[in-house]
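Down below are the structures I want you to see.
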Structure P
Amino acid sequence: MRAVTATSGQVQLVDRDIPTGNGELITVTSSGICGSDLHLIEAGLSGVILGHEFGGLTEDGRLVAVRPTGECGTCPSCLMHAPSTCPEATTKAHGISQDGGLAEFVRVESSRLFALPPGTDPASVGLVEPLAVVVHGINRLTLHRGQRAVVVGAGSIGLLAAAVLKDRGVDVDIVARHPHQFAAAEQLNITAVEKAGKNYDCSFDAVCTQQSFDQCVSATRPRGSLLEFGMVWSPVALSNNFMMKEINIIPSIYYSHDNEHDDFAEAIDVLHRNHNITNAIVTHRFALEDAEHAFTVAADRKSGAIKVHMFTTL
């Protein structure tokens, strides 16, 4: 089968055997390229089939999204229903520590499969994972309809966060830089601004740099909350402005589930009810054969790309 891997920082298309063993064989339909993929490749990730934002068809023909992360079920994190902080969340993650979805086929534990309801755009399966990341982060807060929020960063995570906040009735602005980001925000009926205002109840850092963190601190009201999405790839320093305002910092990673709620299931529901999200976020579509070019486009912030998806058939 065709598959996409990286060696010495270079993406390449390779031939691999169709996977055997435990789990259900999924015929991948599409897979997204995440910013963390770019960081991991630069850091030396090698050999593993890439892709943790993906979905496809089960052997009986169901269209499913895949939760890529693992969990042991017995550690303190799992027992307190916080599998996102389980040690196996990353060590058994598709596209990071075991083969992912940038391939024609992948084997997945049945517990990681989430069926999409009839009528859902098949191209949206690769958006379920990043949207679940967003849902999990927003669920870490207590936000009410009519409150004000700002999202700093209008990449895919930032735009998805703004879309979910709007879906919940929160008054949200998003700080954008490039024309295509303003255009995507307009498609989602979200207010995009060049500079954040002041005294928001909550801010969302969807960039995770010193500059974006400081923007969030400046924009958040005293004793408001600042949520950090994902990975901080370079150290971020605290400021006296942050201290004087007594802002709450809330980190968020991956997604969680328990007997009452599942972030992946909620993400699917949001996508199913908001058909405009997929068209606004998935700006570029490539075949597996174009993997090298697809990653180049995804890494170029001025290319007009928000989310690049790769399809096994186009």
Structure Q
Amino acid sequence: MQIESLKVFCDLAETESFTKAAQINGVTQSAVSQQISSLERQFKSLLIERSKKKFRLTREGQVLYDYSKQIIQTYEALHSKLMEIKDIISGTIRVATIYSIGLHDLPPYIKRYLKAYPTVHVHVEYRRSNQVYEEVLGNVVDLGLVAYPVKDAKLEIVALRKDPLALICHPQHPFAKLKGIKLKHLAGQKFIGFEPDIPTRRALDRILKDHSVEVNNVMEFDNIETVKRAVEIDAGISIVPLATVLQEVSKQTLAAVNIDDADFFRPLAVIYKKNKVLSPAMRQFISILKESSAKEGR
């Protein structure tokens, strides 16, 4: 029995998906099935109740999971400590990020990180916010990058910087001529928003409600790029992270306007599963994100 087989079993138990367990371990679904069957033969026990309706561990499977998890965590801690002693920063980091952070905030940090640690491979996946949490909790990825982090007993949250938000509009819109604007002037305006389940949308809805401002939501999208394109054709105005529109503002395809009577920002954070053993490579990656955020905050 190899420790890799125990890890595959634990990943399967946590994700409840042969597809995801295979993805995490870089093997085929067939290989996952074979390793589970091998463990069942070795322990002479049925570990998983095979049903199309629901995934469930047997009593023996739950016991194997509990002990295997301890073994794997001890092994990963040992491996991490040995790498630390040898001052080795290498391996793979799997990151899931929301689109706006991944497309606009993350690239310069990754460039800096890979320059310092060229033997590390950083694999980045772009996901909706709820999917980032699911993949972190399911061990599909090592780290998640989110806005408006949600507290969860199963997660560790590392706060990064606060990202300024700004109102954007077409350069010919009346608002574009103003240096600043008050929230009340947004009342009745055609508004391009994020979909209701996206954290930035929920936060903006709360702010507008607190100021008794009602906008006319004419379009809703699940990512920042589509929101910007809609504003560029003058379909409405929007409120977005300022860092995501710097290029468009410089090219004058969009105008950004400060909102004077409210503090508009979104908190950014790194999340990872509680009790996860962070490799030296992962710790250095988080460190670079924190250092960069601290410098930008000054």
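Annotations for the structure displayed:
- At a computed 1.8 (distance in nm of label points 7 Å out along Cα→Cβ at positions 116 and 164), which of P, Q: P
- Between structures P, Q, the calculation of Kirkwood radius over Cα pairs in Å yields its largest number for Q.
- Label whose coordinates, when distance in nm of label points 7 Å out along Cα→Cβ at positions 28 and 268 is calculated, return 4.1 (choices P, Q): Q
- Of the structures P, Q, the one that 2.2 was derived from, the read-out being distance in nm of label points 7 Å out along Cα→Cβ at positions 172 and 188: Q
- Highest-scoring label, criterion being FRET efficiency 1/(1 + (r/R0)^6) of positions 156 and 228 (r between Cβ atoms, R0 = 30 Å, to 0.05), among P, Q: P
- Given 0.4 for distance in nm of label points 7 Å out along Cα→Cβ at positions 12 and 36, calculated: source structure among P, Q: Q
- A value of -13500 for helix-only ellipticity at 222 nm (-39500 (n - 2.57) for each DSSP H run of 4 or more, over all residues; to 500), calculated from one of P, Q, originates in structure Q.
Read-outs throughout are calculated quantities, based only on the coordinates presented, and are distinct from any laboratory measurement. What you see is a predicted model; the values in this text were computed from it and never measured. Cβ atoms are built from the backbone, for glycine too; each structure is taken alone.
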